[in-house]
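The following blocks contain the structures, represented as structure tokens.
Coordinate-derived values only; no laboratory data. Everything numeric in this text was worked out from a predicted model, so none of it was measured. Cβ atoms are built from the backbone, for glycine too; each structure is taken alone.
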Structure I
Amino acid sequence: MPLPTHLLPTTVVGSYPQPDWLLNREMLSKIVPRTRMQELWRIPQEFLEQAQDDATVLAIRDMERAGIDIITDGEIRRESYSNRFATALEGLDTANPGQVKTRSGSMTPVPRVVGRIRRGGAVELRDMQFLRANTTRPAKITLPGPFTMGQQAKNEYYKDDEEMAMDFAAAVNEEALDLQRAGADRIISPYSVGGRRMAMLALRPHSVEFVDTVLYSTGMGGDLLLEDLQVAEGSPLAGLTVGEVRRRMPEVNVLAVKKGERMILNPGAEIPLSGGDVLVAIGTATQLQALEQATAQ
């Protein structure tokens, strides 16, 4: 189905609130399930799918009445963002969970990876087919990425997390192709971000640790942004070196410069800037806005 062509098409991010008659929201508020938690559902198993269908239609109609352009199924059938897909894969033991430490330092039960991860069959395909059958608007569906699922599982099979992530990635890719054939206009997954982060963990673990420390340990995660900005022809930055830009804007950290197809990481102060170069920088929204104005002038 064609996507909207107007300037700012609207959609929703995250899950739609599941109704109280369907799910015990008080219980869910105390935990983010990584394994399956059938006890969350108020409806007996033999009628659960019908009830989830009814709640999904309510969510779809709410979005349509609100004028949302790109509709989702509300993720009504999920106990958490990732556990519906992850726990359906082969190679995971969900009956005898392991424990991993969360970012807050607490321990949480997660599936144990005890064999090779494979997608035995479609997981969200019926979800997408049901959504497509119940709206005439463009539709999207979400999939957890391989890095997300790797963090939320205890690896007891693979030699390292990178090898495990590759099999998670293959399962996500197979599912995404099925969802696309079922009519998904957009499939949202942190796949590419997770893949790049996994590569950075392997190649530059100290840099990733530093960024995580800045973003999460110091509470600055809501303030710092990463942006790429192209230096326009005639910009006052054209002709300057990276060192001169850093002296003019010391608050902004220039992480890389892309010249054509060549990416220069951690550029030295002597690197000259030309029109068409792309700066990769980290800073606050205000700081990056000032840099953007300078690159565009």
Structure II
Amino acid sequence: MTVIEGCKKHNMLAQGKGYLEEMAAQGLIPSADLLASFIYACARAGKMKYASDIWELMHAQGIQPTEEMYLSVVEGCLKSNNIDVALGFLEAMQNQGVAPSARIFNLLIDAVVIAHKPDLAYSLYEQMKAQGLYPNLSVFGQLINGHVKAGQLDTAFAIFEEMKACGKIDVDEQPYNMLIDGCVKSGRYATALSLFDEMKSEGIAPSVVTYTILASSYAKRHELDKALSYLAEMKAVGIQPDSILLSTLISCCILAKDKEKVAALRKEFYSDVDEVLNRLQQQAARMRWQVLMN
């Protein structure tokens, strides 16, 4: 066994596979844990043929895969970006009557969302709910964000409401920020403000990200007074604006030729605003140089 462990540790997977097959040929049955860890190592390294062969060998030895074994191989597949293979193992375990855990679903949903497949992610989420399981906060956030980025705001809101209603998740500001950002980008400003009010009424403190999304949206629509009101609210609750927000506000003030507002911002956030102004001047200089060279 230590030889096979050594092969696995030093990525000598072909040799390790050979030793396991030789053991089986001699009637020696490797432990289920050893087989599962070796399959995981093969899957993680992208050696899916090796993983498949050892999986078949495990079946031939009469070893029935447990949920933990399936978890191991699914995790290995996902680490080597073999999503379709991982989904195949999910189907296999369901067909064999082995109930997937929340962790398996969480891993799969996370990977599928990152791969920009929100509809498939939602299908996995539906399967998960059918078994009385729910994602963790991070995966709920991934689901919501994936649908927001895909322009499927209604689905994102439905998931958000289910997250709040399931009673298993302590909701923080992040899903609110995702939905507010999606609403702003799709022109649903009233809904964005309603979410902002809701999070505050629920005792969830808006973050610098929340204020930046809202203030920037007003600034870009040339409603500078409203944008600056969010800046004032940030200051009142002790949140310092970041360079992204200041840059947006200053750029919009300059475009509006509102020198007084630029001066007021510079007075209040002296060093930060000067840094932004210098950066904007450098960008403008580069643009003029590019025009000249072309």
query: If distance in nm of label points 7 Å out along Cα→Cβ at positions 24 and 264 is computed to be 7.5, which of I, II is the source?
result: II
Source structure (of I, II) for relative contact order in percent (Cα under 8 Å, 6 or more apart), computed value 8: II
query: Looking at structures I, II, which one was Kirkwood radius over Cα pairs in Å calculated from, given that it came out as 23.1?
result: II
query: Suppose you compute distance in nm of label points 7 Å out along Cα→Cβ at positions 232 and 256 for every structure in I, II: which one lands on 2.5?
result: I
- request: Please state which of the structures I, II yields -10500 when helix-only ellipticity at 222 nm (-39500 (n - 2.57) for each DSSP H run of 4 or more, over all residues; to 500) is computed from it.
  value: I
